[in-house]
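A.B. asks: Next come the structures, one after another.
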Structure 1
Amino acid sequence: MATAAGAKAKQASDMAHGTVLTALKYLPDDKLDWVPMGKAKTPRAILLECAGAYAWTAAVIKSDAGESAWLALEGKDYPTRESLEKVLNEQYAVLVAALEATTEAQLCEKRQAFWGETTVADLLEMGGWHSTWHAGQLNYIQALLGDEEGHWE
């Protein structure tokens, strides 16, 4: 059973994940590999980073090696919008399972993150927070492409 903190993190993460999926829906197929300003991350790279962050966060919450979970997605081909959506949803399900499995006793446990030591409680909202950040980038890319609509679904 999820802790109150896990349930709260899941709610925020659900919203962030939905926002990323909505952004993907409105990106033109021929722009998934577009490099804004010639040097920024492509939309595909941003979306795969969201999937990787879900995998990493879930692994670190469970005390597994987060880096290996993230790297397991690298080098794989996600050539279509559908394949991107599938990997996002698969890795999001992994994150949700970790959030729902977290116990009260685990919340104070320490984990090593790439920025230093942190608690499981602090990690619970990382997947959602990370996706919120990238959803903003994807929405800005949409604006650069001429889509100035607010896509709220």
Structure 2
Amino acid sequence: MEDIRAIAVRRGGVIEITVIGKLADSCHQAGIKDVYPRGERVYVVDPGAAQVFVEETASPGSQFCMFKLFPWAQTVNIRDKKHDKAAVFVNEEQVLETGVLDEDSRFIVVALTDSTPGQLQGCSVVPEDTPYPSVYTHAFGPATIRDCQEWMDNNCRTP
């Protein structure tokens, strides 16, 4: 998996973590397989961060693959009032760690630059100060995450 990012937002006692990345080709798949805390993993000493474990695999028996990067994203909720960081692991290897934001933090919506207004594509909600590639344009915000998600639901189209 390439270009992996994560956004972690605490709402009350729950951290909502969205992991975003690009799969190598159409024959690869990925999914969140475990979390910490409240998942299958148990530690003698707390690792100091909420954790998300993603498993990426090649589809068995795939004969024809489109060899281009495929966007992938998945969100998981973890009941956790304690940790201020979230770590993401892909195939058991830690690939990033990010801070956990308040739900009152400011966010923006970005969309692919060549999108048509009213039918924006490739939309994502990101923290206001997050750098994003030049193929994206700032489309809405800054606002709360809920306002950004509502705006995105009304103005962005899913490919």
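A.B. asks: One of 1, 2 was used to compute distance in nm of label points 7 Å out along Cα→Cβ at positions 7 and 143, and the answer was 3.7. Which one was it?
C.D. replies: Working: 1: 3.7; 2: 1.2.
The read-out was computed on structure 1.
A.B. asks: To test your reading of the models, identify which of 1, 2 gives 2, 9, 16, 19, 18, 16, 11, 6, 2, 0, 0 for P(r) over Cα pairs in 5 Å bins from 0, in percent when calculated. Please list the in-between numbers first.
C.D. replies: Numbers: 1: 2, 10, 20, 21, 19, 13, 9, 5, 2, 0; 2: 2, 9, 16, 19, 18, 16, 11, 6, 2, 0, 0.
Only structure 2 yields this read-out.
A.B. asks: Now for a separate question. If Kirkwood radius over Cα pairs in Å, for residues 39-102 alone is computed to be 11.9, which of 1, 2 is the source?
C.D. replies: Values: 1: 11.9; 2: 14.4.
Going through each structure in turn, the value belongs to 1.
A.B. asks: Let me ask you something else. Which one of 1, 2 has helix-only ellipticity at 222 nm (-39500 (n - 2.57) for each DSSP H run of 4 or more, over all residues; to 500), as calculated from the coordinates, equal to -2000? Walk me through the intermediate numbers first.
C.D. replies: Values: 1: -19500; 2: -2000.
It was calculated from structure 2.
A.B. asks: Consider the structures 1, 2: one of them gives 39 for relative contact order in percent (Cα under 8 Å, 6 or more apart) as calculated from the coordinates. Say which. Write out the running numbers ahead of the final one.
C.D. replies: Values: 1: 39; 2: 22.
Comparing all candidates, it corresponds to 1.
A.B. asks: Oh, and also: Looking at structures 1, 2, which one was distance in nm of label points 7 Å out along Cα→Cβ at positions 47 and 119 calculated from, given that it came out as 4.3? The partial results should precede the final answer.
C.D. replies: Working: 1: 3.7; 2: 4.3.
Structure of origin is 2.
Taken together, the values in this text are just the output of simple stated rules run on the coordinates, not laboratory data. Only a predicted model underlies this, so the values are computations on that prediction, with no experimental measurement involved. Cβ atoms are built from the backbone, for glycine too; each structure is taken alone.
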